[in-house]
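Please go over the structures that come below.
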Structure 1
Amino acid sequence: MTRISILSPDDMNNEQRAVIDASKANGRPHGGPFWAYIRNPKLMQNIQNLGACIADSTLSAREQQIVTLTVARFWGANYPWAVQCRNALKVGLTQQEIDAINARGALPTDNKRELLAHQIANELLADKGLCDATYASAEATFSTEELVALVARVGSFSMTCCTANAFDITPPDDAPARLKA
């Protein structure tokens, strides 16, 4: 059960309502961890701007979703996992690929960039850095801008997952995707 109360529009101050209304109008997220972020509307706005900035890279949508799911799996973040599984399917990840990430297994693809994105996310989270070999592969495979965006996605989505976990923001009962124990 979610630990933080979900504010209704009547419970929000003008600044909070304005941020929520703008989020809805722009098709940006406003549920889940954002139920916590709205307590600080400037923070919520900046988090959304950061997410949009990171997404505006030449990383493919699949590469970005692989990183996002890898981060959600690492943190055991149920709400972000459920939401991001839906997004992953929309951008073309297969259920087999999603299940492999959920099981902390090898990503079943031959795409070198996708495999490396998965490896980078896992290594950053587990080892708190990248070994020289992984960095050299990343440098040879991604542009500097792409690598910065990939690393930033790991960090920013870790914040989202930590927020969801701290406030026990759980997915609705009808969410189809669940993390494996």
Structure 2
Amino acid sequence: MIEDIKKDASARMDKSVVALRQEFTKIRTGRAHTSLLDHITVDYYGTATPLNQVANVNVEDSRTLTVSPWEKSLVQAIEKAIMTSDLGLNPATAGTIIRVPLPPLTEERRKDMIRLVRQEAEGGRIAIRNIRRDALSDIKDLLKEKMIGEDDERRAADEVQTITDKHIAEVDKTLAQKESDLMEI
């Protein structure tokens, strides 16, 4: 019983950390990486389709991405989708290849990004604490139903707290890594 609760809490906390890392990949640092365009969708025959399903996205150099559509008719749609995204990028088309230069980040923009990253990290911590609260509630329910003793309840609560501390430390480590990436010039 208690083991199941701990395993479930740990698995859910792992998912929270993974989701946070996924959000961090969308936040642009100074370097080009293909996951930057992952959340962009293109109108493909009336259907919103992820960019990576209609084109190849590659890193040309540290500040430029190249997008090679699989169909020539998609060039305009992809260019428009990149321009209208919230990334502030201006693609340049050369035949069937779209080059997306990444402008250098200003100091003010870096600070805004760090503020945003910290908010995301705090959201991750809150999600982990909510999972801890649910697990402790489940353990208390077992105690009320006389399925476990008070010693077991206390020991399980300590173990859940240990799991929580480990995951929050992971969030903090991920946050520190992203902040250092953002401050790199």
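Where a number appears in this text, it was derived from the coordinates with a stated rule and is not lab data. If you're wondering where the values come from, they're calculated on a predicted model, not measured in any experiment. Cβ atoms are built from the backbone, for glycine too; each structure is taken alone.
Brief remarks follow.
- With respect to mean count of other Cβ atoms within 10 Å over residues 58-65, the largest value across structures 1, 2 is given by 1.
- Of the structures 1, 2, the one that 9, 28, 23, 19, 13, 7, 2, 0 was derived from, the read-out being P(r) over Cα pairs in 10 Å bins from 0, in percent: 2
- FRET efficiency 1/(1 + (r/R0)^6) of positions 74 and 130 (r between Cβ atoms, R0 = 35 Å, to 0.05) derived as 1.00 - corresponding label from 1, 2: 1
- Here Rg and Dmax of the Cα atoms in Å, for residues 34-137 alone was derived from just one of the structures 1, 2, and that gives 18.0, 60; the source is 2.
- Structure from which 16.0 was derived, mean count of other Cβ atoms within 10 Å over residues 42-49, options 1, 2: 1
- Which of 1, 2 yields 3.0 [distance in nm of label points 7 Å out along Cα→Cβ at positions 114 and 162, calculated]: 1
- Value 34, calculated as relative contact order in percent (Cα under 8 Å, 6 or more apart), assigned to which of 1, 2: 1
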